[in-house]
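Some structures to go through are shown next.
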Structure P
Amino acid sequence: MDGYKEFTLQIKNLCKIDLSNYKEKQMKRRIESLIRRNGLSDYDSYLKLLVTSNKHLKEFMDYITINVSEFFRNPSQWSVLENDILPVLVSKKKHLRIWSSACAAGEEPYSLALLFAKKGMLDNVDLIASDIDIKALEQAKQGSYPPKSVVNIPKPLLDKFFLKTNDTFTLKEEIKKKIDFKILNLLDDTFPQRCDLILCRNVMIYFTEEAKDKLYKKFYDALVDEGIFFVGSTEQIIMPQKYGFFSIKSFFYQKVVTR
């Protein structure tokens with residue numbers, strides 16, 4: 001199926017997403033699946049559909065931004081965050097600023113809020129959450145999830161901070177109001193600054209090496225001295241010192257202080 005290069009140029013004009021920053025083989029596979037799903041045979045005809053149909057453009061955006069998440073995804077890593085990382089951060093500052101940088105439908109930043117609520121420290125943190133997908137952010141703000149999303153939440157937290165209606169679990173307002181949701185394109189937009197902890201998990205694997213290089217530098221700049229960068233389970237940084245980080249635990253990197 002030819003025409004991918006021209007398609008990427010037109011998509012950048014249409015919806016401000018630069019597909020050249022994503023691994024081509026993976027992205028082509030995802031888009032060609034969408035093309036076939038819509039009964040089309042090439043990129044050109046699919047592009048015409050996206051230009052004329054807002055419904056199909058939204059479908060395209062939802063599909064390529066890869067919104068897959070759950071509360072406390074990879075529980076062992078959240079245990080390290082709770083027991084080893086957060087105590088160190090809290091010992092240094094009474095009030096923390098934390099950014100969930102690709103929050104999808106909100107499970108990750110809400111997991112952070114639940115951790116702080118569990119410790120009675122919800123007033124001691126500012127939580128920022130961002131994503132490029134407007135639809136996912138709208139869902140996140142609702143704070144309602146199916147049973148499969150909440151399987152990793154300890155029962156005491158689930159009972160205390162969620163309301164259950166039929167097969168839907170909805171967060172109570174005291175948790176929802178803690179998250180400041182923002183639309184943000186990681187590659188193009190300015191990052192929140194002076195963050196004590198940044199989470200960017202299960203996103204970098206889709207980017208090219210050039211895009212990763214750019215993002216690591218931006219994350220470094222967004223952290224305070226000795227701030228922590230938390231990555232996904234398949235995204236350990238090769239030669240973290242190249243970007244000003246050193247590994248303190250698997251999947252956790254600390255910003256090196258330079259004087």
Structure Q
Amino acid sequence: MSEGGPRAGGGAWVVLPTYNERDNVQPIVAAILTALPAATLLVVDDGSPDGTGELADAMAAADPRVRVLHRPAKEGLGHAYLDGFRFALGGGAQRVVQMDADGSHDPAALPGLLDPVEAGRADLAIGSRYVRGGRVTDWGVGRRLVSRGGSLFARLVLDLPISDLTGGFKAWRAETLAAIPFVGVHAGGYVFQIEMTYRARRGGARVVEVPITFRDRRVGQSKMSRRIVLEAFRVVLQLRWEELRRRRAAPGR
């Protein structure tokens with residue numbers, strides 16, 4: 001579906017996790033609903049002490065397209081997404097979009113991201129920084145190396161023909177998302193993005209990459225840390241090891 005088309009996000013839910021995003025949440029919500037005026041937007045707030053959740057409640061009271069899911073404490077990005085996915089699927093979502101609230105994912109790119117899923121060409125569309133036409137702005141050399149290196153490492157170890165495995169700007173067909181067993185997903189950090197794509201692909205999902213421009217967050221600080229990088233390294237190796245063990249244990253081998 002092209003931008004400005006008749007459906008303009010109808011049947012789509014946008015899941016937007018927040019933690020201390022008070023300065024970002026109003027403009028990003030407004031921009032998302034401008035890009036997809038028929039979509040439902042779900043803010044998943046992890047008990048932000050800066051009042052993000054209360055501000056989201058006020059927006060929901062003023063606009064029926066906005067919903068808010070309050071979680072009692074910060075438990076990691078992946079857990080917030082999984083709870084948001086469950087809520088959206090339970091609410092009848094036909095497509096589910098996931099994106100950050102910090103401005104790094106451009107809401108204007110939403111119609112193009114949804115288009116392959118809307119048109120039936122893909123079960124999962126990934127907003128990709130590392131395919132032709134995609135790019136990253138405002139990052140230093142170190143951050144670029146970590147991101148590209150992480151995607152390349154996961155791609156090689158898990159044998160996935162996908163260039164951007166660490167990005168979190170994605171559009172899912174609801175049936176594809178619902179078919180992934182959420183129990184057991186390593187949801188503590190950014191490795192969640194890798195694992196969900198891995199599980200979808202192993203389940204037979206058609207995955208496409210849509211080029212995007214990724215901008216560093218406009219307000220606040222990045223949540224990337226050494227612990228998150230090491231966790232991703234460990235979990236990727238664990239996923240591959242578990243897969244190899246299953247293959248060896250399969251009947252007839």
Structure R
Amino acid sequence: MSAALQITDLVAGYEPGLPIVRGASLSVADGEIVAILGPNGAGKSTLVKAVAGTVPVFGGQVRLGAHDITGKPAHELARAGLGFVPQTENVFTTLTISENLALAGFFLPRAVQRERISAMYALFPDLAAKRRTDAGRLSGGQRQMLAVARALVPGPGVVLLDEPSAGLSPKLVGVVFEKLADIRRTGVTLLIVEQNARAALAIADRGIVLVEGVPRFEGPAKTLASDPEVARLYLGRRDS
């Protein structure tokens with residue numbers, strides 16, 4: 001399969017000379033779900049934020065399909081076909097669900113915007129039922145669904161998600177990840193940064209373990225999920 005997203009020798013961080021991502025290379029094939037896992041401080045979130053244009057890139061290259069998107073600002077990336085769901089501040093809490101979705105697609109032709117928003121309501125029925133409710137009044141799971149729906153409105157080919165299960169109950173984690181699997185079936189490619197390794201590997205095709213800013217292990221999700229040494233050293237799990 002062709003690469004929907006190709007990251008080559010990426011160096012990124014918040015301060016020049018102090019990179020957090022130190023030459024990371026990875027690819028995500030068209031239609032794949034890839035989970036980026038690893039210990040706290042490994043650079044997982046910094047990696048996806050650098051790809052999404054919200055953290056400075058100091059070296060390397062990022063390609064979205066055939067296009068070089070290295071270091072482009074976030075608003076240009078949305079138009080180019082890259083969606084991003086941050087871990088926090090990912091919805092406008094004082095706006096309604098309907099207003100949040102409309103704002104996400106403001107640059108689309110009106111008819112296309114209406115079609116995309118209707119598709120989001122079909123995919124997320126809970127949002128449709130509360131479309132006039134302010135986002136700040138939603139439950140944690142509903143707010144995360146809205147954040148994902150906002151990223152999907154422009155019609156991206158690839159979506160990056162930073163810790164989609166953060167702060168959610170185990171039941172809601174399951175609901176969110178079921179929806180992510182549904183989204184992949186619509187043809188969207190997903191790159192997910194996640195601390196909940198078990199939940200992420202349950203829906204992913206491949207897992208990549210990031211350690212000190214570079215990929216250390218990579219393999220099929222089922223293989224990583226069942227590898228006790230990888231789990232013990234890098235995924236925060238202990239053998240029973």
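Key figures for this structure:
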quantity: Structure (P, Q, R) behind the derived value 0.94 of Rg/Rh (Cα atoms, Kirkwood Rh), for residues 93-228 alone; calculated: Q
quantity: Test item: relative contact order in percent (Cα under 8 Å, 6 or more apart) calculated as 16, pick one of P, Q, R; calculated: P
quantity: Among P, Q, R, which structure scores highest (criterion: distance in nm of label points 7 Å out along Cα→Cβ at positions 109 and 141); calculated: R
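Coordinate-derived values only; no laboratory data. Small disclaimer: the values here were computed from a predicted structure and weren't measured. Cβ atoms are built from the backbone, for glycine too; each structure is taken alone.
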